[in-house]
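Read through the structures below before going on.
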Structure P
């Protein structure tokens, strides 16, 4: 007989520690090296963000078993998967282009996984019908992929991945193939389905909105390394690289703080409301920048820089001005304001930002 006093608490704690994803992915490929650590508990949605070539897809392929690890480890719910072939891993994948079998109906596409796991045709189809019903696609069970809209195909691909009851769900740019209108609707549906998913989900995307809406935690990868991770809110408020700052729409600078003044490593000083000492980042949104053609005399802004318009582009319903000069920065303004200021490449401007609209934080 087992002594419960000796085993139960430790066994429970060990089981809890072993649940979910515990991965150290090291992959060497020609001159590129991926070396990242990923951990997630069951129910977590983890988003991998990064520029092209950062290593996101390599990480996803390593998790799926399609790319072998050079070093490191991959454990899922305490089980080592390093040498487990892809078809034997409890992993579901939704590819960017969905890869539905064109000759099979939606029902049989979804039933494919359960059939591979040993279910009878009748059992597999019953499970598939249930998943299509959950996705709101019961009326499209007999449709071939070519008869489905982009949003419908995405949901069939998700149902096919979930029908195998994976312990790890991998989503490779799952909304990239959709038009803007469909993307909005499907993103909301995907968020609901991921919220109901009880295992670990890893989402690869370059779209910050997809990541912010769908994920519990973001892992930002650049040059094969993790450069920042945290909640969407934390990363949006405290970007630590230029890529992340651009992703969340902030001007970002690095410098040395002395009280309320930050002397930038490259550029002038910035006045902030935070009282800090030592190396810091300073960030502010393009919308915090006010532009003038002549040096302002009545402005209460503590930060004032002489700049030149390097470029203009439409950004949503506004105009984004790319400014060079004392402090390179981006500024957002309305089309009316841009016209009144007669902005054009090469135009001299003065840029102001109030100290209250800046945010400084330690590096």
Structure Q
């Protein structure tokens, strides 16, 4: 299939020279579980035809079945390998055992090779450390991922849900030893979850040019407004009760804090519909995409219709003027507080800080 960007905006992946689409397709909670066979092909084909040429995965998604499904579909659709960007992540493995997960050199090397076999590929474009591993020396982690890059099994490596000090340590080791440093962080970022991506990582964006591949930008569906009046039986929170974090999220909606979130989402829904002429889900995706530190927004769609609907967020991004963003902040009331200046006078807003 011939690739056409179809007007999809592209950004640099963090500090690397790799260009990635502003919206990408992920396999978490969908591909290999609720989406199997021909529907996977329909989903990926539609994404590709609408400018999405980046596909995100992990060894643990559906215990490896997500990689198997994506790899099969890429082969069957005849995507030219140089036209697409494929990512995967290592940490939990597909089986339980002392050396079958984590970030030891053994699992990083063996896990990478196993992922490539499932994907039916010689290399991935980016490989992520799916979590940090405090039981492994950081030097071993950096050396192992550098080995993977040097062998050509991945072009870049990144982190996912790492603390800022852990990313800082990895960079320090890489610089000191002349190894490959992580170029990107994959983190949760949405209107209800902001502290880490907007405050904790602030120094890393400036110092290392780090960017993010943002996931859960709809807060597991909360920001679509579908839970404003309860949990529908066909929704993710109803279907995936075997995932403890989704069960906890569903249970929390009945609490005072949960109802406070729903109240904010109802206000955002009114703003989106009355002032922007869009759905609240479009607004939520556009809001994350507008952040200059976002390299790509990962969409998790269960069907073609959902994917196409999410892509309407592209039309909303230009509508997010400073005035609209200020109204959003007024509704959310959760903007991370910057670090204190202890009374120091403000610097010129247009100079270097």
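Bear in mind that the values in this text are calculations on the coordinates, not laboratory data. What you see is a predicted model, and the numbers here were worked out from it, not measured in a lab. Cβ atoms are built from the backbone, for glycine too; each structure is taken alone.
Here helix-only ellipticity at 222 nm (-39500 (n - 2.57) for each DSSP H run of 4 or more, over all residues; to 500) was calculated and came to -8500; which of the structures P, Q was it taken from?
Label of the originating structure: P.
Thinking only about distance in nm of label points 7 Å out along Cα→Cβ at positions 116 and 308, which of P, Q has the largest value?
Between P, Q, the highest calculated value is found for P.
For Cα extents along the principal axes in Å, the calculated result is 56, 52, 41, so let me know which of P, Q that is.
Source structure: Q.
Assuming 1.00 is FRET efficiency 1/(1 + (r/R0)^6) of positions 236 and 300 (r between Cβ atoms, R0 = 30 Å, to 0.05) as calculated from a single structure, say which of P, Q it is. Mind showing how you got there, number by number?
Values: P: 0.65; Q: 1.00.
Among P, Q, the structure yielding 1.00 for FRET efficiency 1/(1 + (r/R0)^6) of positions 236 and 300 (r between Cβ atoms, R0 = 30 Å, to 0.05) is Q.
Starting from the value 3.7: which structure in P, Q was distance in nm of label points 7 Å out along Cα→Cβ at positions 84 and 164 calculated from?
The structure behind it is Q.
Of the structures labelled P, Q, which one yields 0.60 when FRET efficiency 1/(1 + (r/R0)^6) of positions 68 and 156 (r between Cβ atoms, R0 = 25 Å, to 0.05) is computed from its coordinates?
The value was obtained from structure Q.
Using mean count of other Cβ atoms within 10 Å over residues 148-155 as the calculated read-out, with 16.5 as its value, let me know the right label among P, Q.
Q
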